[in-house]
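Pasting the structures here.
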Structure I
Amino acid sequence: MATLQKIRNRAGLLIAVIGVALLAFILGDLLTSGNTFFRKYQDKAFVVDGDIVSTQQYFDRVTEWEEFQKMISGENSLDENATSQIRDIVYQQMVKERVLDAQAKKLGLAVSKEEINDLVHGESISPLLQQLPLFVDPQTGMFDKNALINFISVINSDEATLPPEQVAMVRQYKSIWLFIENLIKYQRLEEKYGSLLSSAVMVNDVEAKTSFDQSLQNADIVYAVQNYYTIPDSVANVTDAEIKSYYNNNQHLFKTSVPMAKVTYFTKEIVPSDEDFAEVEAMTDEVYDKLLTSTNPAAIVSDYSDVPFTDAYVSSTLLTPDQRSFVQSANVSDVYGPYRDGDSFKLFKYMGKTVAPDSVKIRMIGIPENMSNDSLVTAFVDSLHTVIKEGKDFVEVANELNPQSNGGEVGWVREIDLVQAGPNVAQNIFSIPTGTVSKINMPGQQTLIYMEEKTNPVEKYKLAVVNMPVVVSDKTQNNIDNELNQIVSDPNIKTDFTKIAQEKGYSVMPSFTIGANDHMLGQIPGSRQVINWAFNEKEGAVKKFDLSRNRIIARVDKLIPSGTAPLSEVSDNIRSLLLRDKKAEKIISELNAKNLTTLAEYSDAMDAEIDSVRFVDFNTQNITNLGSEPVLNAYAAFAPLNTVVGPLKGNMGVFVLNVINREQAEQEFDAEEQKVSMHSNTLYRLQAQAIEVLKDKMNVVDNRYKFY
């Protein structure tokens with residue numbers, strides 16, 4: 001009983017101990033096997049109104065789009081620029097889908113299967129399908145419905161009836177089609193949403209008539225402008241209080257959707273050293289001697305050059321200036337060089353000269369060889385040759401064998417174009433008399449060549465060119481990396497980055513502003529990794545990056561979260577805006593004080609030339625030589641004729657102008673037609689702007705920079 005009483009007395013302590021043990025067990029499980037939960041919670045490529053899109057979902061769509069791009073472009077791989085663009089397109093598309101889904105649910109909008117079927121098979125084919133290269137006739141550039149029907153027929157094939165090698169292709173096409181159907185669906189949904197919005201904006205008769213009249217009216221203007229840059233900044237004082245006031249009243253102008261950062265960096269290009277050049281140059285004497293004495297320069301070219309030997313005569317127009325000058329004064333078998341040309345050393349041997357057509361126009365019938373029965377192919381080609389020689393038209397024979405061959409047309413070719421066809425092929429083809437047909441053996445096939453036409457004979461030359469590139473040696477690369485590694489490891493690099501780099505002779509780019517989704521740092525290809533690193537590090541972090549042709553050492557100076565940019569980051573821009581306004585006030589005040597009346601007087605006072613511009617109307621977006629100047633648009637439409645107006649504050653300076661002519665085109669006003677046109681413009685603007693407004697309201701958060 002005493003023991004039980006002791007247990008009761010210490011029950012609170014035991015419960016606390018057990019509770020701590022249970023908590024430790026739970027936390028331990030979360031920190032080990034529960035890591036998946038935390039990773040899933042943190043795995044947010046982006047978020048739309050609380051809807052999390054994981055990196056897996058995002059990159060799966062990126063892969064889909066890449067495969068789609070490869071199919072329509074015919075490319076097997078995409079370059080860095082194309083991949084970066086696809087990532088942005090996929091992000092915009094996936095965000096748009098979620099935004100539209102949310103609005104469609106509220107408004108009762110939907111795109112049915114019947115609608116999609118009609119957009120694919122009906123009379124009104126989806127504009128997206130009509131623009132896809134897959135379904136455009138390459139000859140006419142127009143949409144080819146038969147190509148679409150054939151594509152759908154392929155994806156609906158019964159895989160059980162297909163050869164194994166075609167099954168993978170059909171599955172790929174099916175995947176691409178599902179991708180296309182999704183795009184069609186959301187394009188249609190966006191059209192419906194935009195149409196609903198635009199229907200809420202009406203165009204009245206007065207607005208339609210005013211817009212119509214303005215579109216027909218244009219004016220000729222003479223003007224003088226005093227640019228703001230002609231006035232020193234010291235004439236006006238912009239205070240910190242004014243900057244802060246402007247910032248507080250216009251914070252909507254300084255919003256950023258992704259984080260920003262300031263990075264200080266310098267680059268080192270990986271190029272061959274003097275020692276690398278000296279090493280290759282030392283080999284050139286040996287190459288010279290071999291070229292001079294060898295009867296087979298092609299072998300020397302193969303051993304020392306990065307450019308293969310070209311066994312063809314070419315006209316002087318295809319020679320470099322050095323080669324052209326050389327052959328004009330040299331003898332056959334002479335060798336020119338070595339000489340340095342950029343990052344390589346060059347030598348060439350003069351192998352021969354001839355007089356022959358520069359190019360010939362031919363037609364060809366090719367019959368693949370049959371290794372098991374080569375004599376059968378030979379007999380067939382011989383029979384075709386006999387038929388043509390006896391008078392049957394070559395074009396007719398070629399089309400009978402292959403209706404898509406366009407009569408076996410090859411077109412104009414030069415000797416250099418035929419080098420890859422095999423040894424002596426060019427020589428044999430060029431020797432065929434015009435208007436005759438000849439049998440020519442090529443690798444893997446026997447051919448009949450018909451000579452249609454030849455150009456006039458010209459002097460042609462054959463050269464054996466040795467191009468010896470100088471590449472970056474391992475030693476050179478290691479020396480560069482060792483030097484840069486020492487800079488990175490300097491204990492003061494975080495605080496004295498610029499000083500240390502400049503002492504080593506590097507040109508530093510200070511406090512360069514980047515966005516989290518920028519594709520590259522500055523204009524440096526392959527530098528996206530620097531941006532990804534910067535936004536996943538702390539301020540002051542320094543790192544060296546190994547790019548294919550460059551090394552970059554960068555320091556993170558400042559990280560700026562998304563949202564409203566801090567005043568410190570936009571104060572310089574605000575100062576420039578306010579300074580421009582104060583310069584305008586000063587210029588206008590001084591001009592008004594002089595009581596000037598003519599444009600010539602204003603021109604003298606402004607120290608500016610009188611200029612003119614024609615055909616300006618109220619809607620002119622870009623005025624010749626001036627750009628966007630809305631003040632000129634307004635006065636072009638409404639200022640009194642032949643009257644000096646001004647001074648007026650513009651974007652680039654202060655203007656004084658005179659409208660010397662205004663014309664009104666004669667065209668009958670059709671109210672309904674004008675309203676339809678204005679409504680279409682409204683629809684376009686609303687579709688372009690609505691998604692951006694909704695993205696802001698639905699709190700779209702882009703975290704992609706954390707993952708690539």
Structure II
Amino acid sequence: MYHIFRIKSVVGALLAAFATTLAFPSALHAQEASHRHEHGNAGMLDEAELEPIVITAPFMETPLEVHVDAKAPQQPLPPNDGASFLKTIPGMSVVRKGGTSGDPMFRGMAASRLNILLDGGQILGGCGGRMDPPTAYIFPDAFDRVTLTKGPQSVRYGPGASAGTVRFERDPVYFFAPGWQANSAVTGASFGRHDVFLDAKAGSPFGYVQGIVTHARSGDYEDGDGKTVHSRYERHSATAILGWTPDENTSLQFSAVRSDARAAYADRGMDGSRFRRENHDLKFEKSMRDGILDKVEAQVYHNTIDHLMDNYHLRHNTGMAMASNPDRRTTGGRFALTFLPHENLEWVLGVDQQSNRHTGRSGGASGSTTYYRDQKRVEDARFAQLGLFSEIDWAFAQEDRLIAGLRADRWRAKDSRQRFNLGSGMMPNYRPNPSANARRTEHLYSGFVRYEHDFSFGTAYAGLGHSERAPDFWEVVKEAAGQDSTASLSVFDAIAPEKTTQLDLGLTWKSGPWKGFVSAFYGRIDDYILIQSNYTKPGLMSSTRAVTIARNIDATTWGGEAGIDYRFSPNWKGMASLAYVHGTNDTDGHALGQMPPLEGRLGLDWESGPWSAGALLRLAARQNRVAVHEGNIVGQDLGKTAGFGVFSLNGGYRWNRKTRVTFGIDNLFNKTYAEAISKSGALIQGYEQTTRVNEPGRAFWLKAQFALE
């Protein structure tokens with residue numbers, strides 16, 4: 001059964017906050033709680049300083065980093081999860097599976113190649129079929145900012161991350177005087193979607209308390225042809241934070257988060273009936289402000305994932321009722337010291353650690369003799385990682401900087417599976433696991449060096465990075481899809497770590513009415529871990545079976561992103577962006593699977609006082625470079641795809657930075673289309689099967705955001 005903890009009271013509190021904010025708009029001028037990084041009271045911003053009211057393509061304004069306001073409205077309006085929030089960033093894609101819980105992909109790289117951090121901690125999903133990637137447990141409104149670091153150009157934020165690192169973060173809080181603050185948002189949209197959000201905090205110079213609640217719900221959406229897509233979802237979360245701030249440079253923060261959800265999937269035979277997550281985090285930060293030691297950071301966290309998938313809660317089922325209940329427990333921590341041995345030199349030295357244990361159980365529905373809750377949880381794998389890192393930022397001349405880092409990791413894994421079932425249904429065929437109780441240890445090394453030069457109009461950079469990534473759970477353990485190596489029933493000890501060496505070049509500039517960036521890369525990947533489906537191996541007696549295998553290949557990728565803004569007048573601004581990635585499987589001599597096609601965006605924005613309006617045209621080219629049945633743990637290529645164009649409109653009214661109403665129409669002309677990397681549509685009773693999971697058709701939306709201080 002799907003449990004929602006006190007949803008009525010949560011919704012009531014949110015609606016009360018909404019009504020109170022409407023009734024007392026003058027309270028927005030009350031005393032404001034300040035963020036330490038802003039060095040004082042934020043105050044009211046002038047119109048010229050405000051960010052765009054609706055984000056359509058965030059810009060890279062500093063070398064290799066894209067910063068996004070986590071609470072800002074976006075077009076297209078994203079489902080309430082982390083992956084779809086990231087989709088507006090040039091170079092980002094999302095693998096569509098249903099209405100929520102898609103997998104994010106940057107420059108054609110997904111899963112552990114793209115590190116996802118939640119306020120410094122890491123969440124690893126439980127589902128072997130990627131129903132719950134880390135971003136499935138992210139509620140963007142519950143964070144303050146999101147930062148994408150492109151490529152292997154930092155070693156501070158964990159191992160791997162050959163494609164980049166995404167950090168969802170909350171700003172540190174300090175109250176200079178006793179006070180309180182509340183932010184709320186309400187969203188309504190087509191297909192029965194509604195979201196509510198409330199973030200309230202109160203405190204004094206000594207400390208503060210904060211509470212965040214979110215709730216999001218949507219029905220099945222329709223594509224441009226009016227076909228209903230099995231995609232409804234419901235999500236909720238509650239966060240409690242207690243902070244001790246003896247001074248504005250010191251904080252000790254404890255946070256506890258609980259969330260849950262259910263979601264229908266259009267690409268498979270099961271849905272997600274439970275996405276229960278509990279997280280506890282303790283974080284300490286101290287800024288010295290003088291002396292060689294500048295900052296101390298320490299953090300420990302623990303989270304549990306309890307995931308349930310079945311074929312009877314969210315769909316009509318006339319056959320055998322089945323359920324699978326994996327879970328994962330993850331514990332981690334980080335300690336870092338920042339030194340300033342010279343006014344032009346910053347040195348960060350640190351250590352991080354993470355360990356996780358994955359178990360599972362399966363069975364039938366309630367009332368059956370094999371009810372899944374009556375089954376014992378069985379461990380299938382456990383992993384541990386310990387890393388040391390060092391990074392410097394040296395301004396050796398007035399206009400020149402050198403940023404470099406080194407990282408060493410020890411990765412350990414254990415295969416706890418004792419046997420595999422090669423049969424199905426009424427004909428089980430159990431075979432012993434050849435790698436049962438096997439252990440692996442890998443020593444991995446990463447590093448980078450980057451040169452940056454400032455011009456009067458911008459910054460140019462060139463960086464060379466190397467990243468070594470251990471295989472993740474889905475690449476070495478996943479059993480549900482029959483994943484093997486080419487020569488064994490187990491892939492656990494058959495594939496090597498992945499090694500990426502990448503050159504990053506780019507330029508950011510701003511001159512008068514012009515603003516733009518160019519970011520290019522060329523990468524060589526040794527022992528790329530390729531996932532290949534529909535691979536034929538011997539089965540029962542003289543029959544064969546189609547399985548999914550993992551194997552190492554060598555690959556090359558190159559491409560980049562570019563964007564430009566031009567302000568025609570004080571009221572009008574134009575925008576254009578472009579993203580492209582090209583991948584080659586050098587071992588087999590053909591395209592690398594799951595590469596998104598060339599994509600461009602054209603936008604036109606108008607502002608006059610508090611009012612704004614905008615138009616967005618998103619264009620995607622044909623994708624003819626495919627490798628059918630090849631890709632990554634998220635999905636494999638299905639075939640060539642046609643290009644498409646989608647046109648959207650938005651508008652809004654803004655009282656100040658945090659109080660605004662925005663509205664829009666996504667996919668104005670009701671285009672029927674699917675992303676090249678999206679999953680194949682499954683045969684689900686009551687729904688029409690499609691080649692890929694199609695994107696939503698025309699959708700209307702409105703989002704109201706309010707602040708009370």
Structure III
Amino acid sequence: MNMLNHIKQYCGAPLMACALATMAMYSCKEDIDERDLYTFTGEMMTDYFEHHTDSFSNYLSLLNKIHLSKHSSSTMKELLDARGNYTCFAPTDGAIKSYLDSLLAVGEVETTDINEIPDSVAEYIVFNSIIDNGNSTAFMTTDFVANEPLSVTNMNNRYITPHYTNDVEDNTLLYINAYSKVINGDIEVENGYIHTIDHVISPSKSSIAEMIMATANTQMFGRLLEKTGWDKKINKWRDTEWEEKYYDKLGEKVTCRYSDYTGKFPKQREYGYTIFVETDDVLREKLSLNEGATETEFIEALKSYVQQHNYYDDDTNGSHKTTWTDNDFDDDRNWLNQFVAYHILPEKLVKTQLVVSANEYGRDASDLQDNNKRFTVNVWEYWETMGIQRRSLKVTGLRQGELRINRKSIYNPRTYNENKILSEKIPGIRIETNVEDNDCKNGIYWPIEDILIWNEEVATNVLNERQRYDVTALLPEMMTNNMRQNREDSWFFPTDYFDNICDMTYETEFEYMPNTRYEHGGSWLDYQIDEFNIRGPVDFTMKLPPVPRSGTYEVRFGVWVSDNRGMVQVYLGEDPKHLPAIGTPLDLRSTGTGRDLTGWVEEKEIHPAGTDSTSLYENQKTMRNLGFMKGPKYITATKNQENFSGGCPHLTARDNANNVRKIIYTGDFEAGQTYWIRFKSVLNNNRKEFFYDFIEMVPKSVFNGERNEDIW
């Protein structure tokens with residue numbers, strides 16, 4: 001498990017290839033060296049528990065019993081005796097006894113003796129109660145936002161979500177994960193905060209399919225998971241072989257081989273899924289079913305509904321036609337199998353990850369604070385669903401907590417200083433985000449208020465637009481393992497961490513940088529304020545996102561040119577082992593502004609007011625002839641999301657000569673087909689960086705349509 005960097009002597013070392021991974025890649029061990037412990041004059045967490053044994057004797061016994069991992073000699077008590085920043089939701093003796101009694105009643109334990117219970121049970125209680133905040137301050141209750149998960153997972157990699165309610169006397173009560181009431185919060189000690197709870201935090205041990213099938217109002221969809229075999233396809237949870245391979249590095253501090261940067265090795269490699277679920281109530285209402293409807297009646301009614309709403313054999317099916325007549329629901333081509341697959345994402349997305357909102361130009365600071373205020377700008381994410389058809393869906397944020405699937409909004413693309421929604425063309429399906437106890441070990445489900453299907457309206461009207469993907473959104477492991485937007489540190493990845501990267505050489509050093517200084521007032525001109533910096537003799541191949549319809553598309557790459565960047569050759573095609581080279585090498589180097597390379601001209605040089613659209617689009621044509629575009633005006637550099645009212649003096653990506661988009665490729669893409677892109681260094685300089693931020697997939701109707709493409 002993760003160890004604090006301030007109580008360890010860390011060893012910087014290279015990331016080794018698969019064949020060398022089990023050798024001495026790092027010499028650090030996951031044991032606490034008592035010589036490194038710092039002596040405080042105040043109480044540490046364990047001091048507090050020892051001074052209150054009338055309430056925490058059982059908890060202390062568990063802390064003494066459990067080690068940080070099966071490879072560590074250090075106990076959890078020793079960890080909480082050391083310097084650090086921990087948030088501890090400490091269960092009282094009564095809470096632990098009640099929990100063990102409940103396990104005894106169902107036969108999960110043979111005794112409730114705290115010294116005799118299995119280590120797995122003790123570990124479950126302890127790891128779910130502690131958050132290691134790393135270099136950040138531990139969480140106080142004033143940091144909690146109702147119904148939103150805390151930004152750092154506990155030591156069992158599960159999210160902690162606070163909920164508020166009122167008792168009969170109208171007193172506000174704080175609950176953790178719905179069932180554990182905080183009875184004494186914000187107990188400050190030298191190494192964090194303790195919050196005493198009256199029930200053990202015990203997130204579901206079920207798989208996501210089991211949870212849906214067992215939940216009272218989602219059993220109809222649960223039955224569809226069973227009938228189509230998707231309950232078995234989404235049963236993975238933890239890659240124990242990978243974790244054993246790197247056991248002495250998990251969560252450890254590492255040092256870049258090709259620069260002075262440091263970061264963390266991943267803490268674990270878990271699988272996760274997100275499922276959008278029509279509740280039983282929604283299905284009965286939309287399909288006009290009564291309470292006593294049989295399963296056959298339900299499936300026939302659903303089939304009729306899907307057919308009536310233009311679910312069709314589009315080109316995402318390729319040469320495989322949808323089967324409607326047989327009952328082989330396990331078949332990927334079967335209509336019901338496709339219906340279920342379109343509800344499932346291959347990553348676990350908590351509420352704050354469904355749409356990441358970071359540094360959109362024009363966003364008011366109160367957008368994220370006022371639940372009743374509509375967002376002042378468009379905020380959305382694109383996600384690839386499961387199934388061989390390679391379909392995608394769009395999640396749009398309207399206001400804090402209100403999210404809709406496959407919404408199409410209209411806004412004025414020619415407005416220079418505003419990116420405001422004018423009207424809605426397709427309202428989309430609302431996601432119910434105020435849900436308790438919908439999180440399990442390998443996934444999370446979100447109830448939706450209408451029936452979700454793939455049809456021509458989605459492919460043609462919703463997704464037939466410029467799709468901008470942050471690179472992290474294309475790597476499911478980043479969300480499932482809580483690293484996307486996790487600003488506690490940078491992260492370094494070995495060659496075998498990402499499923500969507502099929503080839504990465506041992507020499508390629510893959511670092512994710514989420515701007516750890518963001519909370520202190522800084523920001524970057526990156527999409528969603530994060531980036532990958534990749535060094536060494538870079539060579540890796542990655543899966544591209546799907547296209548909704550067959551046709552001609554531009555593939556664009558977000559570029560930040562600077563003198564510490566490098567040069568790569570780009571390859572693109574269908575066979576990842578034999579990709580053809582695309583164009584000339586992409587040169588990210590710049591010793592100046594990069595204007596000669598890209599044709600970039602400051603807009604005030606074109607027109608003093610910066611609003612002459614004719615002149616602006618003429619410059620855009622000049623840049624396109626050189627294979628470049630200005631950066632999106634959508635991205636801005638902000639400080640703590642300052643209020644933009646009264647005008648925005650902040651720099652946008654469009655205003656920066658070094659922040660541009662490179663048109664990598666223009667050509668035909670088939671819907672449903674998998675395409676790969678490869679980046680390979682052409683310089684013999686391992687310290688040069690390959691900047692990797694976002695990719696755009698743009699249909700011809702946008703880049704060569706009746707109207708000029710908007711600047712956002």
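Read-outs throughout are calculated quantities, based only on the coordinates presented, and are distinct from any laboratory measurement. What you are looking at is a predicted structure, and each value in this text was computed from that prediction instead of being measured.
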Tell me which of I, II, III gives 148 when you compute volume of the Cα convex hull per residue in Å³. II
Could you tell me which structure in I, II, III was used to calculate helix-only ellipticity at 222 nm (-39500 (n - 2.57) for each DSSP H run of 4 or more, over all residues; to 500) as -5000? III
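So log10 I(q)/I(0) by the Debye sum over Cα atoms at q = 0.20, 0.26 Å⁻¹, for residues 241-328 alone, computed for just one structure, reads -1.16, -1.31; which one of I, II, III is that?
Corresponding structure: I.
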